[in-house]
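So, here's a batch of structures to check.
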Structure 1
């Protein structure tokens, strides 16, 4: 899995400015504790190179990017310090070519179709859009994406917890960059708990995990209908009969034969099963790859490998 695919699955890239290199490791640990082992450390301060080196050495699991890279010298220093990818606010062909020549993933900034065409001519498949909100936001990206079907975008600048879902819902968005999870006052005061809480809130909202329905292994067509009717009568819901199961409303699915799970299954809706799977794997959950349902090259459902309380659990696209 390449670095850009990992960034896509992570969904969010915290953009951080470090004035004191010693803050970099606890800051990135706070991000990881909140569910995002990802950081774009910007070359806006003299501490950037040392900060990247320290995080690379002490937190090797963090997906580490160098941001605001304006020159090939900065790119070289960042990569030697441990950065796995280069991100820049604009498209400098010299920097891009250096990265390509050194097999370093690069995501340069763009703001118009001309920039995108330069990126395409250099062989890139993903670009940053900066400053996203100031130049037109999602509306602009959708307009630019139309003639450039192979290009993916990473909007940064003005993206926050209130609008990130709108961006991420567009299938041409690779991921979103933002600094709202790392407010300057929290870094200054070394309030790592606040950064962890803000990060966890952002990740939870991005994943959007919620109960969709409970599946019950009724065991036979007759029992499935009987169970569905009893639940529907209790809740005041309609019954919907199907080929393999009967539903009571949308909350309970009564299986006509033994399905997954000792007692049944529980469906968890999410905004992106692929992204939710990646994040849940970071939390220690394993998945049954043979259960994956893929439509139009997109993961739409997959079961956890192990039961919980006698139930099989699966993710499903909302």
Structure 2
């Protein structure tokens, strides 16, 4: 049997991960129990293997219910994102930092059915690098968080590495870039997020709807589809732990593309008439945060087996697969 726990399971990436786990299992083994943790659930899950646990992951009792059975793997995706964490320090601290530590401490007494420590995959973020990026980012680039969210995520990486050293789990942290393409409507649309335009470009041009982009056409971003992101999360939970670096932390590989390159590819896919639907109203702050990314080199992550989408056509295919 295989018991997997997913926190933040109702989020955009979480839902895609849950679908893959139920369909394909983990590491060649079918998932027989899938414990999902989130604040709320839109509806009961149709699959009998799913156990939905509604509430805050800051609640030790909720986490304890998820770990009542032997646990093979934990995917820790739950978080309070950057802007919200900056506005409400206490909430960001409780979820992004203290609940992460609490979850790792919970695993001290938890083992797999075979008696081994469970796998633990932590969704970190490129926000650990901060605003002042060097001309090139590589795997030796020192983090310099510019937001409390990034600082707490970086602390979480260290906590995962320390918990692994103590034998509580076999941990791995992955730094996620902006993952596309979030739906245009609904709870996971990210409509209030400053980076929402990155996903909306895919859906609005496919639907023949206008979009105003808050960055310049030559703005450069790091892109990965939700499908490729889930591939990497699953791989991190199954790769031989002996192959992981001492930090237990990796930058997820990305495609580095300008907005105009993506628009060109979307117009080639859906029709040249879509180009007239795109207008630009650059916002200097959004440009700095989401469209000013230098080259990123991740040979260590790629040697481990982590992958980006490969090319822009595949990015579009996987970002909009439903």
Structure 3
């Protein structure tokens, strides 16, 4: 069967996909329809299912696998699938890796890098606090995505995003010294750790109740405080780490409790923003033909980006 990355406008296709999202709409004529997000290991595509019946609505469940038949169309610069029919697959007959997007580096390699980075933290208080919290959430930290959508929304995206940020930060700290390296590395390692609580699973991640009511920023900031108290660590060190977590989204409208007010916190915020945005652009360019523009990207004030020949 064809894969999503190979879909072209005008094709009538059959392929297998993981259904990640379903939302219901109503046409101007009052007829119900469904908007679906379909995924395999090569990419994602939005699909429309018109003339929806109650039995069809019951059949289509997020996190289930289907054989999909339909026509590939172009809508506002994006490929879109008009579905003709679907057939649900037995999950025991599918290979999960065929339907999940994964980090571009092997997990074993990233785990080894993570171990080396934690060991490189010279300050014993920061190292103890980071190691304690990483170990507490380790099993989820190495497989969870970094987001539900937009950036690093793939298996092991959280650890990949974290390590990418550290790679950038190491260069920035050498370019603009002085920095407290131990504080920066510790802050990056912990800044998104709360997403192991905010998200429901590593595959077709949804927001949990804690994720909706508390959020990953406040959750892990509380964990840093509680762990610091338990380990009897100096209050200022714990507070500086909490500040990095609480400020790493930059502004209140983006989820930060406070703006970055230390040089280290500002660096973590800027590196986090840079890594996320570069990943979003790469994702859009990957499905854009040369000598044309990406669809408008909400994160970039609805700008489109050009892909050179």
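Bear in mind these aren't lab numbers, they're just calculated from the coordinates by the rules spelled out. Remember, it's a predicted structure, so these values are computed and weren't measured experimentally. Cβ atoms are built from the backbone, for glycine too; each structure is taken alone.
List of remarks:
- Comparing distance in nm of label points 7 Å out along Cα→Cβ at positions 99 and 171 across structures 1, 2, 3, the highest figure is found for 3.
- Identity of the structure behind 63, 43, 38 (criterion: Cα extents along the principal axes in Å, calculated), options 1, 2, 3: 3
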